[in-house]
Every structure is written in C-alpha cells, then in structure tokens.
Structure I
Amino acid sequence: MAIGTGRLDRRTLLVGALAGTERKMKLVIGSDHAGFPLKGPVMELLRSWGHGLKDCGCFSTDPVDFPDIAKLVCAEIKSGRAERGILVCGTGIGATIAGNKIRGIRAALCHDTYSAHQSVEHDDVNLLCMGGWIIGIKLAEEILRAFLGAKFSTSEEFRRRVRKLEQMESDLNR
C-alpha cells in the first residue's frame, strides 16, 4: 500500500498479480495466421514455466479462419482437459468475439497486466486473448504471468455477477 493513502499502489498490484504463478496448469493455445508469430515464443515461455500445453493450431502463416481455431481451443476448456486457454490473432478482437460465442467460455482481450489479472479475479475469465500485431513477447510474458497467477475471488459480489452471466447464457441459448 502507498503509505498513508489506504490505496494499493501500482507496484503492489503488479506484485500481487504475479504471485502464485508457480502453480502449474493444463493450458491450451491457438492462433490464426496473424497470431502465429507470437504463439511460438508464448508456447516456449509457458513450457519453460512448467505448464502442460496443447496446441490447437494454426501451424504456419498460411491463412486460416480464427473461429475454427477458437472452437478447438474452447472445446479443450469446456471438456476440462485444459484449465485455461490462450488465443492469439492479429488484434485479439476476433478471437475474443469467437470465444465469447461459446457457452461456458469467458474470454477477455488483454493488452495490459491489470486487465489480465482483474478479468480472472472479478469475472472468472478462462480464455485470454491477445493481439500479435499489438503487443510483443515481453508484454505478453507479463500479461501471461498476471493471467495465470490470478484466482477467481471468493467475494460474493463477484460470484453473484458471474452466476448472472451464466444465467444470461442459459436464457439466450434455449
């Protein structure tokens, strides 16, 4: 905390976001052709941290449709074979839209560390989306640490809100 302010300062928030990344997870990753150049270094990083990782493609810079990759990644999360997923496309926007079309998936576009941990802590996000044209590997590394180190809050206000999101999904998918 910043002394005498009663508020958390930026450094305290970042340190808190990075704590707990030592827990190893089963992860799934995918990209379209635009995200492919960032996906490789991200995979190396995740494996170096000891996480299990399944790659759902794509496997080159040949054009593919991101919704097809998003369906594969999201299927791994929904089945429980992966705890969380990562999608990389050009801007991250298309990947986020595609992920959020699938029941049970809560995708967030994150190009900063605060959003990455906050999305998990407050919204129980299970799919991180990033734009390979927007960020580089160093920022991606910080975002991944924040996303993977975060845990869904036990606070009733956040649990209640996520239940309402789940109810909205049920109501819309009847």
Structure II
Amino acid sequence: MTENFAPHTKNPVITPSEVAEVAYGLGIPPAVLIACCGTESRYSPDSLMRYEKDFRWVTKGVTEPELTGRKTSWGIGHVMGQTLRDLGFKGDFFTLLSDHKQAAYWAGRYLLKCHERAMRRPLNPQARDVWEMAIGAYNTGGFATFPQEHIERFRWWRDRAHRFGFHG
C-alpha cells in the first residue's frame, strides 16, 4: 500500500506532482508551494473556501455578491478574493474550487509577492529562512506578527514534501 501524501485527507483534490508543476512554472521551490497549499487546505475537498467576515481590506465601493467573494479565501491556497483581484484574477472565484492547478497558480503568485517583500526585510529570528517569512506574510498579510503555529504546520508539510522527493 502506498503512503498517502495528505494523511489528514481521504481524497486529496490534487497531487503534489501537479502542484510541483505549477511551482516549477513560477520559479518557486516545489516543496515550498506544496507545503503552502497543504498548510492552508490539507488538500481536502472540505477545506477549499472560507468566508472571513472580519476581513476589512476590500476595495471601497465593491457591492454584493462580489463583496462576499472578496472576503472569502479560495482554493487549495486559501487566497483571499481581494488579493486575487489585486493580482489580476478576473474569473469567477468558484472556478478555484474545481480547477486546483489554477488555484495553485494564484497561490504561487501571491507567495512570490510575499517572498519579494520578505527579501527586503531582515530575517525574523523565529524564521529558518526567507520562505518562512513569506509564508508568515501570506497568512497574516504582513510582517507585524509571526504566526508560529502556522509556520509549524508549514514546516511539517515542507518536511513531508522532502520525504516524497520534492526539493526546496
């Protein structure tokens, strides 16, 4: 019997190899994007969207139903709808619940943006590398706090990706 890459999930929605393809295309170490998506959704079909009622960084003047979409995190990477729009996503948010490679692509785009910002900052003493700082910003929106529990989950998924032969 082959070991399940995502042991918390009976039926993962995408394979780590498919996420790795997206990562290679974006120039991200595959283990980093695989771990980012695993940290956010566990690759579970039950964890692909979450409404964040207190999310307040929505462009002014946006009305329903777009407003609700922008206050929801979408796909295996749980990228906020507002962030998706800021990155140039023009589609229907609901496509990211079934097109998991596209969801991984947009998660990767946002992760790269966070990484670029992290590269301009001193390394947080709690972070092992700049990718961990980027993951912290990906989760919180900035660098004011370091989400240690979130980073621990990221480390677990990245170590798992390494065990399955993915680098980075």
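As an exercise: mean count of other Cβ atoms within 10 Å over residues 32-39, calculated from one structure in I, II, equals 22.0. Which structure is it? Label of the originating structure: I. Mean count of other Cβ atoms within 10 Å over residues 72-79 was computed and gave 25.5; which structure, I, II, did it come from? It must be structure II, since only it matches. Taking FRET efficiency 1/(1 + (r/R0)^6) of positions 80 and 96 (r between Cβ atoms, R0 = 25 Å, to 0.05) from the coordinates of each of I, II, which one would give 0.70? Matching structure: I.
Given that mean count of other Cβ atoms within 10 Å over residues 40-47, derived from a single structure, equals 15.5, which label among I, II identifies that structure? Structure of origin is I.
Values quoted throughout were computed directly from the atomic coordinates according to the rules given, and no laboratory measurement underlies them. Just so we're clear, the structure is a prediction, and the values are computed from it rather than from any experiment. Cβ atoms are built from the backbone, for glycine too; each structure is taken alone.
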